[in-house]
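Just so you know, all these numbers are worked out from the coordinates, no wet-lab data involved. Quantities reported herein were computed from a predicted structural model and do not represent experimental measurements. Cβ atoms are built from the backbone, for glycine too; each structure is taken alone.
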Structure 1
Amino acid sequence: DAWEQRKFSEIALRESTVQESSRDFPSVEYEDVIVEAGRLNKDVNQKEVVKKGIVFDGSQVLYGKLRPYLHNWLNPDFSGVAVGDWWVLKPIKVDKSFLYRLIQTQQFDDIANQSAGSKMPRADWNLVSNLEFAVPVAGDEQSKIGGYFSSLDTLITLHQRKYDALKTMKKTLLSKMFPKDGEDVPEIRFKEFTDAWEQRKFSEIALRESTVQESSRDFP
């Protein structure tokens, strides 16, 4: 089936009901969301400070309108209040997962960043809501697109965790495979080496070069 052009205001309704956070409605702030990943970095249910925000539930998506180039968004599976500069978007005759992916597209990003203000730019709802986007007519195509990108996000998360674990391991090994101040043997070393290390000035290890030349194809 063909896709159809629809204004964003025909795809998403911007919610505005304000309520205080509580145990049943935890607050979500910018600082709680991992930039571009769309994941929480903490258990927001453990937050104790009561704050006012826009009510959302698991049928809606959140988009950070402040400094939209930061790419703050969230696809919650719980109810709460969005504190600060969030748009709480309710899907209109469109799959929620598709809407969540649409707000991450380059087309949406371009219009969202045509914002007002220089130091604290905010996405302009009047601009965004009137822009037309291509939307699949078939709901199952919408959900399949959303599900596909959800799988990619899961894969990215797994690789990110491996990356973070390797960074931590590297930092630990750097501290243990080089002797600490005042010592001449590291905590960890390859078993075939047993001799002590020697103290040398950095100038005895590395020579700082100073020859100047223009760049070229052979010297990028």
Structure 2
Amino acid sequence: MSLTTFENVQCPCGEVFQAEIISSINAQLDPELKELLIGGELNILKCPSCSEFFYVEHFLLYFDPPVQLLAFIYPKSFELEKRRWENKMKEDFAASQEKFEPEEKVKYQPIIMFGLDSLVELLNHENDLADETEIVRYLSKDAGLKIIRIEMFHAREKKIPENLPCAEDIAKTNLSLRENVLSGLKKIIELSPELVIYRNLLNTISNDPVWSVSAIVTESKTEKKSK
């Protein structure tokens, strides 16, 4: 669940007062908080003295299980001691996992970010990616392409989409995975050149002769052709 904390905060005018700060968001249980975050309204307070609104920078734990995202967001100024906070994140995560039964543990590693803007940028990017992915899946059906799926936390780490189109079944083809994905991407971009994220991926793979995701592919399937 999402959590709040009460702390003394200081307005730019100098007024100090106690306020409720959101310190943890479970986006699955409280999607409205995710919308506040994306809209730039999270932890915006009104000063009781000058009546001006201001943002309070504070640590935030962001958790969204369906998309395998666990992020520790520290204030932007903390980036000057990045290694220190990376170590703290790892320690805190390991300690928290010890409290759960094996089946309840988070099966992926958290990511660290500095400044709330970095999280908002990631969420906006993944919203755009989700829209493009739906189009790719639809086009793959009509084009007879295969889709390989990658666990979302691996895809995020590699900065690639979760679903990649392939020209042929990876279990039956003589093509390398790189050649197979390249062929699938070229077909998709021919059909829909406005897919910016997938077009950029095509350029990346084309310029990287050793590109591969074979170690993290979790599923391969043919999209059923739409009628």
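The table for this structure:
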quantity: When Cα Rg over 2.2 N^0.38 Å is computed for each of 1, 2, the largest belongs to; calculated: 1
quantity: Relative contact order in percent (Cα under 8 Å, 6 or more apart) from the coordinates reads 20; which among 1, 2; calculated: 1
quantity: Given 1.7 for distance in nm of label points 7 Å out along Cα→Cβ at positions 7 and 95, calculated: source structure among 1, 2; calculated: 2
quantity: Top of 1, 2 by Cα Rg over 2.2 N^0.38 Å, for residues 47-166 alone, largest first; calculated: 2
quantity: Origin of the derived value 5.5 (distance in nm of label points 7 Å out along Cα→Cβ at positions 87 and 183; candidates 1, 2); calculated: 1
quantity: Parent structure of the calculated result 0.35, given that FRET efficiency 1/(1 + (r/R0)^6) of positions 23 and 151 (r between Cβ atoms, R0 = 25 Å, to 0.05) is the read-out and 1, 2 the choices; calculated: 2
quantity: Structure with the greatest value (metric distance in nm of label points 7 Å out along Cα→Cβ at positions 135 and 159, set 1, 2); calculated: 1
quantity: Highest-scoring label, criterion being distance in nm of label points 7 Å out along Cα→Cβ at positions 55 and 103, among 1, 2; calculated: 2
quantity: Which of 1, 2 yields -8500 [helix-only ellipticity at 222 nm (-39500 (n - 2.57) for each DSSP H run of 4 or more, over all residues; to 500), calculated]; calculated: 1
quantity: FRET efficiency 1/(1 + (r/R0)^6) of positions 39 and 143 (r between Cβ atoms, R0 = 35 Å, to 0.05) - structure with the largest value, from 1, 2; calculated: 1
quantity: Which entry (1, 2) yields the derived value 45, 22, 12 for Cα extents along the principal axes in Å, for residues 111-174 alone; calculated: 2
